[in-house]
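Asker: Pasting the structures in now, so scroll down.
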Structure P
Amino acid sequence: MTQPTSITCTPTRDTFVRFAIVLLAFFGFGLYFFYDGAVGYRKANEVYFSYQAFARMGADASLNTERLIAAEQVDGELMVDGKYPLPSQCAAASSLPPEAADTVAMRQSWADCWAAYSGRMHFPIKPAEHPFDTAAIREQWLAGSICMLVSAVILYLMLRTRRRVMALDGDLVTAAGQQFLVSDISRLDLRQWGKGFKGVAYATVKGRRIRMDGMTYGGFDPAAGQPAETFMQALLSRYQGEILEYEQKESAAD
């Protein structure tokens with residue numbers, strides 16, 4: 001069978017789908033971590049200390065002398081005990097809400113008063129098991145930054161892949177952003193080539209290993225004519241050097 005003299009394998013749709021899924025996952029986690037660092041953990045602290053205050057005031061005879069949260073300004077931030085940040089607009093920090101000011105109701109069932117207050121404030125009725133200190137909040141910012149950095153790397157790889165092709169034009173091979181002649185190849189490593197494997201081959205060119213990724217470029221879809229396999233067969237028809245385990249992999253695939 002006559003092999004084509006020129007073939008170009010472009011990135012497959014599945015490649016970009018995989019890129020997009022990983023990119024969205026890391027970007028989404030980054031936003032989630034940033035939200036917790038900026039808002040979520042502070043809000044959780046407000047709920048935690050409000051709940052603790054209701055429990056304390058429910059058994060306290062001097063309710064009207066209490067504040068809901070004993071907060072203070074530390075380095076420009078509203079905090080409890082100097083290390084548990086609260087939302088910057090925490091109105092409950094300096095006032096006693098009507099649900100807690102009802103002495104009789106609080107003594108009868110502070111939990112019902114808390115349920116009424118948490119419902120009005122749109123708080124979860126059950127607080128977190130522990131408050132979050134400044135170190136925990138810094139960890140969220142760090143984790144978010146790492147996720148965004150990984151997202152940037154994935155986006156770069158995605159754009160780089162979009163600009164590249166795997167091609168054979170006569171005796172000129174294009175792969176991994178490099179061009180070389182078939183005669184420059186001293187060894188073809190095809191142990192991971194073919195559908196059902198990784199779809200990756202390595203050409204040794206002047207002492208360098210150059211990756212040829214058939215899953216990313218062209219693919220092995222029979223409906224599309226298996227462009228990657230067509231590329232490889234055309235390359236093999238021109239190549240006369242050493243081949244590693246191609247026949248064994250072909251037999252295994254059959």
Structure Q
Amino acid sequence: MEKALVKGLRLIELLATSEQARGVTDLAAELEFTKSNVHRLLKTLEAYGFVRQNSQSTYELTTKVWELGSHVIRRMDLTKIAKPAMTQLAKVTGETIHLSVLDDTDVIYVDKVESAHHIRAHTSVGARAPAYTVATGKAMLVHMPDDYLDRFRPHLRRYTSTTRVTIEDLRQDIEQARRLGHAVVPKGEWREGIAACACAILGRSGELVGAIGVSGPDSRIHHEQLQDFAIHVMEAARTVSVALGYSGPAGDRR
């Protein structure tokens with residue numbers, strides 16, 4: 001087995017399980033590597049975007065490990081596990097239900113249950129939408145590191161009159177979603193005339209897996225109705241999360 005690869009993997013595992021950033025000397029002592037060896041490994045990992053050095057000259061992992069892991073998570077049979085909850089949510093609300101995953105700055109719709117109404121939200125499985133403009137995207141961004149929002153700066157643009165086009169506005173939306181336990185888009189920010197609410201789905205260790213949401217025309221779904229829908233959306237997300245092994249804090253309706 002390639003020794004350098006094994007050492008690099010052990011270093012990543014140690015950084016991933018550490019509660020705080022670690023220094024070269026500290027890491028070398030715990031791993032029983034030489035300091036020069038640890039330094040070379042860290043610089044290689046830093047060059048490939050897996051590690052960053054902070055102002056105290058200590059090292060920590062970036063979100064790249066999470067990003068790679070999210071691709072693995074999406075290959076799980078999430079759609080099969082979520083389908084019963086989606087079907088029940090569609091029955092209760094009468095509106096279109098979406099199951100989404102986060103891919104960098106976009107959401108990808110991985111499954112949906114269509115509304116029985118002739119006038120409804122039109123999306124396609126496999127389609128993408130800017131995460132900062134849709135309810136499922138905002139719900140998932142709640143569970144990302146604070147600096148994750150910085151990657152949206154080059155992509156912010158106005159799609160409708162209500163699109164949030166500054167990081168400050170987006171941060172306000174994320175904080176509101178964090179307080180409420182769900183995200184709400186009362187007036188379409190990606191497509192005109194669409195109202196939606198969504199909640200994140202979490203995995204066994206509390207990691208983000210995806211989001212479930214309900215959407216429909218804002219001419220039919222008013223603010224008070226969105227509030228009612230949100231209760232059912234949170235329960236659906238909680239049901240799917242539990243099925244994935246999540247056992248969060250008591251009272252957590254996610």
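Asker: For which of the structures P, Q does the calculation of FRET efficiency 1/(1 + (r/R0)^6) of positions 101 and 245 (r between Cβ atoms, R0 = 30 Å, to 0.05) return 0.95?
Answerer: Value 0.95 for FRET efficiency 1/(1 + (r/R0)^6) of positions 101 and 245 (r between Cβ atoms, R0 = 30 Å, to 0.05) corresponds to Q out of P, Q.
Asker: Quick check on the output: -15000 is helix-only ellipticity at 222 nm (-39500 (n - 2.57) for each DSSP H run of 4 or more, over all residues; to 500), derived from one of P, Q. Which one produced it?
Answerer: Checking each candidate, the match is P.
Asker: Which structure, out of P, Q, was Rg/Rh (Cα atoms, Kirkwood Rh) derived from, given a value of 1.05?
Answerer: Q
Asker: Matching task: 24 is the computed value of relative contact order in percent (Cα under 8 Å, 6 or more apart). Pick the structure from P, Q.
Answerer: P
Asker: By the measure distance in nm of label points 7 Å out along Cα→Cβ at positions 13 and 77, tell me the structure among P, Q with the highest figure.
Answerer: By distance in nm of label points 7 Å out along Cα→Cβ at positions 13 and 77, the leading structure of P, Q is P.
Computed from the coordinates by the stated procedures, all read-outs in this text should not be read as laboratory data. Not measured: the values here are computed from a predicted model. Cβ atoms are built from the backbone, for glycine too; each structure is taken alone.
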